[in-house]
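Taken together, the values in this text are just the output of simple stated rules run on the coordinates, not laboratory data. Not measured: the values here are computed from a predicted model. Cβ atoms are built from the backbone, for glycine too; each structure is taken alone.
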Structure I
Amino acid sequence: MEGLVNWFMETLKGLSGEWVAFIISMVPILELRGGLLAASLMNVPILTAVPLCIIGNIIPVPFILWFVTPLFNLLKKTRLFRPLVEKLEAKAMGKKDKIEKGYFWGLVLFVGIPLPGTGAWTGSLIASMLDIPFKKAFPAVLLGILVATIIMSLVSYGLLGAIMGLFA
């Protein structure tokens, strides 16, 4: 992930660190995790970076929850996009067992635990495909983003190391 973050930082080098972190937070795969990492590497203060990255990561969520299923259904009718859509659906549904049982907390943890293939984009995609209502899915994704924010702030800004040093 760090290589991709560095690529975005280089590509967006004319922008401020705040804008770079915000934009990266909206990008699938990187999301808030990459945004906070970029912010820390660009010396953006944590109290500035956190709200920017949260907002950047939240922006795509409603669109995914509302529009991905109708869009996928439309694209599956075309020969060109059908294989891509089916691959995306299979990948997302392969992770559904992590969410289905007690879906609210499953979705929170899926979005919040910073592991490869997890995050707000994938969590929203799975929620949409499982027909979880927006009013239930959105708060779960939002809470997951907050969990990811805490974890990634500790990691990206070295707070975990500082805290552990206090007890050494």
Structure II
Amino acid sequence: MPIREAMPLDVPLILDMIRELAEYEREPDAVEATEELIAAALFAPQPALFGLIAETDSGEAAGFALWFLNFSTWLGRHGIYLEDLYVRPHFRGQGYGKALLAELAGICTARGYGRLEWWVLDWNEPALDFYRSIGAVPMDEWTVQRVTGDALVDLARAERD
């Protein structure tokens, strides 16, 4: 199953699949990303985001993974945070998701990274079942926190006050 690094010409395809993922996750209007923003994140001189494309043997895009580095102070090493993993519906169950995760695990082990982690929506039973099947474990004791929008602006102002 061919897995390759994303290239600049993949940006429109990646954005299309991001929109498909948002639709699947019941947030079709939440995507603010543009081709320009995705291209800048993936292909700047020092990129902040990395991408993989899963292809069929005929070269059709079956899915993608977007990831970036995180760091564990306890391990003293980097890890990979998987921002998005998406396999198009008609390719699900054919091994593309596992191949993308295996590629990421290979990057982790080759580079000495300590972990591969991601979030999954609690209602997404097919994904949860799949992740359990490959040995992923939930981090039940942790709660995600986020500051966005006006609260982010207010917090930034508080820093200066």
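Looking just at distance in nm of label points 7 Å out along Cα→Cβ at positions 46 and 78, which of the labels I, II belongs to the structure with the highest value?
Values: I: 4.5; II: 1.2.
Once distance in nm of label points 7 Å out along Cα→Cβ at positions 46 and 78 is worked out for each structure, I has the highest.
Among the shown structures I, II, from which was the value 1.4 of distance in nm of label points 7 Å out along Cα→Cβ at positions 118 and 150 calculated? It would help to have the intermediate numbers written out before the result.
Numbers: I: 1.4; II: 3.4.
Going label by label, the one that fits is I.
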**Study point:** Structure with the greatest value (metric distance in nm of label points 7 Å out along Cα→Cβ at positions 6 and 38, set I, II)
**Key:** I
**Study point:** If distance in nm of label points 7 Å out along Cα→Cβ at positions 14 and 142 is computed and equals 2.4, the structure in I, II
**Key:** II
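Out of I, II, choose the structure whose coordinates give helix-only ellipticity at 222 nm (-39500 (n - 2.57) for each DSSP H run of 4 or more, over all residues; to 500) equal to -11500 when calculated.
Structure II accounts for this read-out.
Using relative contact order in percent (Cα under 8 Å, 6 or more apart), single out the structure from I, II with the greatest value.
Largest value of relative contact order in percent (Cα under 8 Å, 6 or more apart): I.
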Point to revise | Identity of the structure behind 127 (criterion: volume of the Cα convex hull per residue in Å³, calculated), options I, II | key: I
